[in-house]
1. Please state which of the structures P, Q, R yields 36, 32, 25 when Cα extents along the principal axes in Å, for residues 12-155 alone is computed from it.
2. Using FRET efficiency 1/(1 + (r/R0)^6) of positions 4 and 276 (r between Cβ atoms, R0 = 30 Å, to 0.05), single out the structure from P, Q, R with the greatest value.
3. For distance in nm of label points 7 Å out along Cα→Cβ at positions 60 and 268, which structure out of P, Q, R has the highest calculated value?
4. Which one of P, Q, R has helix-only ellipticity at 222 nm (-39500 (n - 2.57) for each DSSP H run of 4 or more, over all residues; to 500), as calculated from the coordinates, equal to -12500?
5. Of the structures P, Q, R, report the one carrying the highest value of distance in nm of label points 7 Å out along Cα→Cβ at positions 52 and 68.
6. Going by Kirkwood radius over Cα pairs in Å, which of structures P, Q, R comes out largest?
Structure P
């Protein structure tokens, strides 16, 4: 062994297992998206949200159902707060001012005039515009990241990094589709955050691979494999500490945060875990496959 680093696990040699697992997860996500699609919130589909809070009293599922029983709307509700003093209502249609006032008066008749409301209405045109802008934001971010890595390193690193970060983003989307979790604007922010954290981990390992290539030559595939594995283990502690630091904070936000940011923190949590996995098991090994094929092509060229 040419490196002093102890290689505790051979990521390169087991790369086919990772490729199979990742391919199965992607396939499952595609099937889920085709069959179930995404559970779009009103940010991306027309509708109305109404957050109701009271100073005295508390909400229960039975009480909210009783209050809303006169209304024939498609409604989903989420009760929250320290003493269940808040309820968030999601209507699957655009409500007019008179309809909103009627619902508010019904709550006031139950809890009095000290009932507070926050209403947000999204029209179909706004929903389509938000959806298009969200897609463009993700595509532009991915392209710029790929260009940055290509300039700083080389095209093989850029392609490997982009495949890995797109995989991370798709995993978040797939899990939200499979478990029918609501997709809204904070979800898009979580996807973009995942892109940033994921590329940071990959840059750290790629930088170490480039440094080891600069000071160490390799003659065959086995030596290249050793170089990549050594680079992974040399940066393992740094990557794990970075991920764990953010992971701990995200877990606490998910566990103790308000309902409005719970799905956002869950998306970040999934992205962090997927990013750590793809950094070790996909990005580095994909680059290895590109590099070994280049070596074989060079070796196959006839000597003039």
Structure Q
């Protein structure tokens, strides 16, 4: 199928390549044009504008935050005015519930369709088509997008017809990961002060939990391998703020999310904004009076 793809960052480039591997004709746009030109080597067409990417009538966006999505959709020459009537916009981004609701309403007002399909996974999972995708929107629109959504991940969940529900679920899922990072960070700090090697502690805990998420993030914290960032702390803070906003709108107190926000703010104030959000482990360790304990090898 001929599709447009907007946003070729660490996640988007891997997703777009898997769409090409699945046999789809991808016309890619990225603000930094060299990213799209790199993808052309794998067979993608290069869209010079967002309007060109939207022209096929089916366009996917994978962008960093609400501001980037708003510019791409509502700006001059954006998706809203460029997508043909009856066309479909599928947003893969982690965005606010409020923006997702606005996208659904505005696309409907313009005779277009909108599906929210945020993804779980780090860049490695995007590159290897091992993402978990959660989609919501009008049934016929979800079915139209299904072949592409299945090509980018190991599991596709169809949540319902209300697109913003997918964003609530994604934010709640990211909150669980952030809460795990906080818990691991505090546990590592305590055991380190007791003289226990971080990797030994992780090995023992993995016999109890047997979770790939604990294993991946636990090893990053234990080895202090926060660069290159799979997911920057600045983006983690953005997601925690979105979780808190969703909680406030639904009248759900989330005190743990507030604590995590403050630790991330502290990390960013210490110059950790561009490294992996697992560096919350470094913040907690420093607060406990611990220095770096980088494990090489």
Structure R
């Protein structure tokens, strides 16, 4: 058994992460959940259990579950040399469209892939574990996923290594949006309420807003994104009320409004602080009041 490997596994546990003994040749655990009190991969943060595991399987690697359980999401950027695909080029396109990812703790795998660690946005979100979905050669290790961590060594002797010692950065809002499991659609009751209040022949197409409604939507969303802590929940309720008045007046679509309000609450940190259920409750509160007071552009 590598003393350094055990020390690293214990160090991860000391940072409140559960780890497991991963096989040297494949990305799976030596342990099973049904023999580990239901813990996926048999992961544990108990020092005594970790010592037993890494002594029993001396050639193992350190596996770390990703997702809310360990408060991390790992973005893996594959290389042409290692995987036949240029993940860096795909990431460059995403950053050109959405903004640069922040500098963060990063490891390099034996194949040359970069593993960029980010802070999971919280249990209110489910970050999907995917391969080449958000971009060719970009793998997301989120909820239900796992990653092999340094200083693990493959059977061929090649090692996982850290390339910096930066703190783990918060996921930017756009990355959360691309990787999260989307929230369910508005409730049937809410949809019926909107349908009942909308006037016939309203000048709005599903999923789109007219010029007046679009301008009002962008103004509210911009203000909400820039709202400081302490006033965000009140601002969300006010914005939901105002925008759902326009929904009732036929100027905006309810589904678009709901998703934009969630996105703005993610961007300003309210979802991370208060949780998605709380944010949805505030949106629903403003919606119910707004739908009772329709508002539309003044006739010329």
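Values quoted throughout were computed directly from the atomic coordinates according to the rules given, and no laboratory measurement underlies them. None of the values given here were measured: they were computed from a predicted structure. Cβ atoms are built from the backbone, for glycine too; each structure is taken alone.
1. It must be structure Q, since only it matches.
2. Answer by largest value of FRET efficiency 1/(1 + (r/R0)^6) of positions 4 and 276 (r between Cβ atoms, R0 = 30 Å, to 0.05): P.
3. Details: P: 3.5; Q: 2.9; R: 4.6.
Structure R comes out on top.
4. Checking each candidate, the match is R.
5. If we compare distance in nm of label points 7 Å out along Cα→Cβ at positions 52 and 68 over P, Q, R, the biggest value is for R.
6. P
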